[in-house]
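Multiple structures follow.
Each reported figure results from applying straightforward, stated rules to the coordinates on display, with no laboratory input. Fair warning: this is a prediction, and the values are worked out from it, not measured in the lab. Cβ atoms are built from the backbone, for glycine too; each structure is taken alone.
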Structure I
Amino acid sequence: MLDQNALVPLYEQLKDAIKEDIKAKIYCPGDRMPSEVELEEKYQVSRITVRRAVKELCEEEILVRKQGKGTFVLNTGLKSRIDRLGGFHDSMESQGRKVRTEVLEKSIIHVKASYAEDLQIGADDDVVYLKRIMYADDIPMMVDMCYLPLKRFPGIVDRMTGDFSVFRILENDYHANLKRYYKVLKVRRATKEISGYLQCHMGEPLFDLFKITYNAEGVPQHIAISVLKSENTSYIISSDEDDRMNHVGISWKI
């Protein structure tokens, strides 16, 4: 309960109380906060106090208002090195995040001519197509679509179980010896389908990352097209070889 007689204003006390609740995981990143009425009743304060506290927590990027949906605990900033070969699992787990995979489609297909050329395979060669949603701490962060030549990775479909990492399967099970990559990053708008997967607004800006990986001999191993959330997420490119940049706070505003 807040102290009505304290010198500290009630809205500041309420802000501190909400921060402590978030720290104690009573409210977790991505959770919807109680309504103004519920907060008013819980902390025995006025609606004006609640509104000011919530407004300032939004300004401090601890909470976020989503029109028509309510107020949510903002996901603490995620950082991903897009100048590295490692996959989503490695990047998120290095930040202490729990990764979960939801497979939407897994099939054998023939790819369009441009992809076949990129993979250096024939137009009639079988390719494993994998479409999945990648979660960090149960928050959907990315829709990933992979294309893997079946003749280079026989039996790979059977290895795609649980919360698997394609990168680790290629390296550990097939000794792909991935050494190089080609990446193109651009901005796109969320379609109705993608907004449903990533739980974002239709038309919201997202990142679109196209990637081809190569082994030590320069043979392309797979294509990945990833649609990534942009909200409260930093994608880092650095000339440093170590992981120092993963721990640098990036919080500038324009």
Structure II
Amino acid sequence: MPTQGSSGRGRGRPRGRSAVTRDSIVATALRLAGDEGFGEVTMHRLARELGVTPRALYNHVADRQEVVDLVAAELLRQLPEHAFDQADWRDALRTAYAEAREIYRRHSRATLISLDETVTAASIDPRRITTAERMLEFFVGIGLSLEQAVDARTAFLLDVFAFSILVDYRYDRSPEPVRAELERPVPRAWLEALPEVEAPNARAASGLPGRSSDGMFAAFVEMRIAGVEQMLGATRRPPASSDAPG
């Protein structure tokens, strides 16, 4: 019970502000990391966003490193368990791309966690291992060698991460004129500013019909599927005979 003269407020929480929880700290940190990058995830910024003093945060987390670890775990938790149907591997791969993109698009700049931050070993979720294993199993199961499966998984991660930060992040936060420039090899304004530069293909490409980020991503995925088909064809092709004709 509050003593006479005390306010009855929780320690470190300004009057009239909502209570902070561990979950609200993680959700706010993930939002900041996704929108502005991990550089903005400081204890002072989190406190300001949550309407509490920095001291109040330490009732729920040990330090900023724990916040980073919790954000990494939450980002992984949100990733769906892909249903890798080897019998219909093309659609399975399309679905896996779409589901992963949906999460990383929502938290685009948080995908840079491997560059901006260090996740401590103690906080590594077992799913970081099992998700890798399931995708490797999928690619090997459809006929790729283990080395090719590793390459295909690496390409998958690079594709989704790069697209979410280089295309989706800008597309979702830009007006229509800027969106229209994202697919062009060279911005139209540059071409108009330097008419003396010979670039017939780039100039022709600037006049092609524009596509949404969804359209760009779909075309990108189909190129990857074609690449897997090519690897499968090479894997199944019988080796050339070493006997030269006489």
Practice task
Using the calculated result 13.8 for mean count of other Cβ atoms within 10 Å over residues 83-90, pick out the matching structure from I, II.
Solution key: II
Exercise for the section: Out of I, II, choose the structure whose coordinates give Cα extents along the principal axes in Å, for residues 147-186 alone equal to 43, 20, 8 when calculated. Expected result: II
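Quick check: 16.4 is what I get for mean projected area of the Cα convex hull in nm², calculated from one of I, II. Which structure matches? Don't skip to the answer; put the middle values down first.
Details: I: 16.4; II: 22.5.
Structure I accounts for this read-out.
Name the one structure among I, II that Kirkwood radius over Cα pairs in Å, for residues 43-170 alone of 16.5 was derived from. Walk me through the numbers on the way to the answer.
On the way: I: 17.9; II: 16.5.
Here the read-out was taken from II.
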Practice task
For the read-out helix-only ellipticity at 222 nm (-39500 (n - 2.57) for each DSSP H run of 4 or more, over all residues; to 500), a value of -6500 was computed from one structure; give its label from I, II.
Solution key: I
